[in-house]
Structure 1
Amino acid sequence: MESRKVGRFSGEQFVAKPAEFLPPEPTESEPHKPSRRIVWLAWGLALATIGSTFFAAVGAWSPQSLLAESVLYQSMLPVRQAVLANWTHGLQFSFGLMLILVAHELGHYVMTLKYGVPSTPPLFIPFPLYSPFGTMGAVIMMQSGSADRKQIFDIGLAGPLAGLVVAIPIIAFGIMHPNPIAFAPEGAMRMGQPLIIQWMAAIITPENASQYRMIANNQATPLLMAGWVGLLVTGINMMPLGQLDGGHVTFGLLGERSIIVARAAFLAALSFMIYNQAMVFALMMVLVLIMGLRHPPSSDDSKSLGPARQILGWCSLVIPLLCVPANPITIVS
């Protein structure tokens, strides 16, 4: 019986499996398909993220205050009141944010399909109850060493660009049709606005542009908040660190020398976080350290990007400055 040299190690013995019992190897005409278990996991995480983002908006992006009121009064009445008053706002925020995240991750995923790089479908990350946004974004996981340097660049940059294409009109609609949250729990949170939102407000509503520098959670428009979170996720992902999208871009631009940029960017981000006491970024910094600042090698590091990709790549590195506000969240006591 013919066998392929694939299998597993048992002690020091390599155990081969008959070819007819193995899944077919992916080809150009039949690309790699994720397992059914991964597909079901992706759908489950997506539904959980829809629920957690919905609850975040129902709680006026301060669900912890809503839960604290319920514990204080030993009653679910505050939660019930918030759901009845804000359910339409919750749907708008969840729908708008999920559109942005789906566009972002599909940008990555479509490029992995184009290049035949094995990867998972988009995996959303719900963050219920105590997160002001209800999510930590989404990821796809690629097989290491299966893409060359140019392909990694394209896959990394496609996501942020696709997310921005969807986020911009959502933000514009939110500015043109302000619809503040109907019911907010006690306590207040103010959110600094990134440069993109400030510039768009100056164009769309110049007479009210000053109001879009800092917005309180009980004055926020659901779709504007969806765009705000989408920009924040995009800006953080485009930091040139490790295996973040920006890390893929700088690796495409510089190869192994991208570690120099990564170390400088990490120190700058850490200094920014400490100076502004922006502890909202602490978990992301820990995750980046766990993943490592150095980008792993590609299947072919010698691949050249060409002038067009070089220009686009260097220009894209300003995205964090445009999308991440200087003072993202301020708690008002």
Structure 2
Amino acid sequence: MRTQPSSHDIASQRWDAIDIARGVAIGAMIIYHFSWDLSYLQLISTNIFQDAGWRWFARSIAGSFLFLVGIGLALAHAKGFNRVGFLWRLARIGGSAALITVATYFAFPQTYIFFGILHCIAVSSVLALPFLRAPVWLTVVTALACFVAPSIFTSPNLDAPWLDWLGLGSFDPSANDYVPIFPWFGIVLLGLVAGRGLLAWPEALNLARWKASTRPTRALLWAGRKSLPIYLLHQPLLLAALYGVLQLTGPSPTAEMRPFIAQCEADCAVQNSDAGLCRTTCTCVATSLRKTPLWRKVLTDNLESGDQRQISRIVQQCLRETPPNPSDGTTR
């Protein structure tokens, strides 16, 4: 007669499958940060920061980490609350989060990470403790409340910097990584529900005993078990390597010209309603300036009085070369 495995038996296993899932998330995170660095250093023309697809990719990565945090909490404390293990893990993650804040404050003072993914994991781990034994329905309802809270309770009264970690202000603060409690804690709670479901699943012990046997799965297994040091080290290494590449290749012309063109189009739109004309002219001006020594002065905002006359001549030349827009109905 086959007996159903107990939650103690299941929780006592080190799940390769969960470590591999975490390894996949780490790999996706490295891909995103590599692309982010390329865009930040202007080595590629794609603007990662304003691309909706890349934003959703980043959110899916954060969500996968938090979902796995919930599963891990359910399995780690299935045999009873492991106080020593919990506090040790919390100290490692909390200390790493503080290190990230200090490092990014000096590297990116205007957009430093004050409440990123590690901060959210640390705080969410504490907030999730009452739900380890709470009714599943209550956990699900609380998760749903976390998801809808930013749409219902958002208020300018919660825009104080010391409340930004909640995510209920009227606008998102500037930060290179911002993962507030609302709505993200809801994903941790759903992971906790999934973890408790695994403990009650008859086939869970077989999954828990499954072992990685191929090179790709073993590589992902290693990455999943070393996720914290990989998270801490990969960005400094990537930025250092790509900065070296930047010194050899220089920035992408399109990426380097983009801020100038955007500002030029905004200034042009004040006097001309033809967006196409503004875009074409500004692109022409940027391309022409980039061929002259003036371009470096433009980028560093170090123009002299005589430089403006040369820029005006370039603008007039671009205006003459820009064909009129028949649909505009205006003449120049």
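Given a value of 19 for relative contact order in percent (Cα under 8 Å, 6 or more apart), calculated from one of 1, 2, which structure does it belong to? It would help to have the intermediate numbers written out before the result.
Details: 1: 19; 2: 27.
The structure behind it is 1.
Work out which structure the value 52, 38, 14 belongs to, where Cα extents along the principal axes in Å, for residues 173-244 alone was derived from one of 1, 2. Provide the component values of the computation, followed by the final result.
Numbers: 1: 41, 32, 18; 2: 52, 38, 14.
Corresponding structure: 2.
Tell me which structure, out of 1, 2, gives 2.4 once distance in nm of label points 7 Å out along Cα→Cβ at positions 37 and 69 is calculated. Numbers along the way, then the final one.
Values: 1: 4.3; 2: 2.4.
Label of the originating structure: 2.
For which of 1, 2 does FRET efficiency 1/(1 + (r/R0)^6) of positions 53 and 109 (r between Cβ atoms, R0 = 35 Å, to 0.05), calculated from the coordinates, equal 0.75? Could you put the intermediate results ahead of the total?
Details: 1: 0.95; 2: 0.75.
Clearly, the read-out refers to 2.
Hey, FRET efficiency 1/(1 + (r/R0)^6) of positions 117 and 293 (r between Cβ atoms, R0 = 41 Å, to 0.05) derived from one of 1, 2 reads 0.40; which structure?
Details: 1: 0.95; 2: 0.40.
Derived from the structure labelled 2.
Here helix-only ellipticity at 222 nm (-39500 (n - 2.57) for each DSSP H run of 4 or more, over all residues; to 500) has been calculated and equals -18000, so which of 1, 2 was it run on? It would help to have the intermediate numbers written out before the result.
Working: 1: -18000; 2: -22500.
Clearly, the read-out refers to 1.
Ranked on Rg/Rh (Cα atoms, Kirkwood Rh), which label among 1, 2 comes first with the largest value? Write down the numbers at each step before the final one.
Values: 1: 1.03; 2: 1.10.
Biggest value here belongs to 2.
Read-outs: derived from the displayed coordinates by stated rules, not from any lab. Because the structure is predicted, anything quoted here is derived from the model rather than measured. Cβ atoms are built from the backbone, for glycine too; each structure is taken alone.
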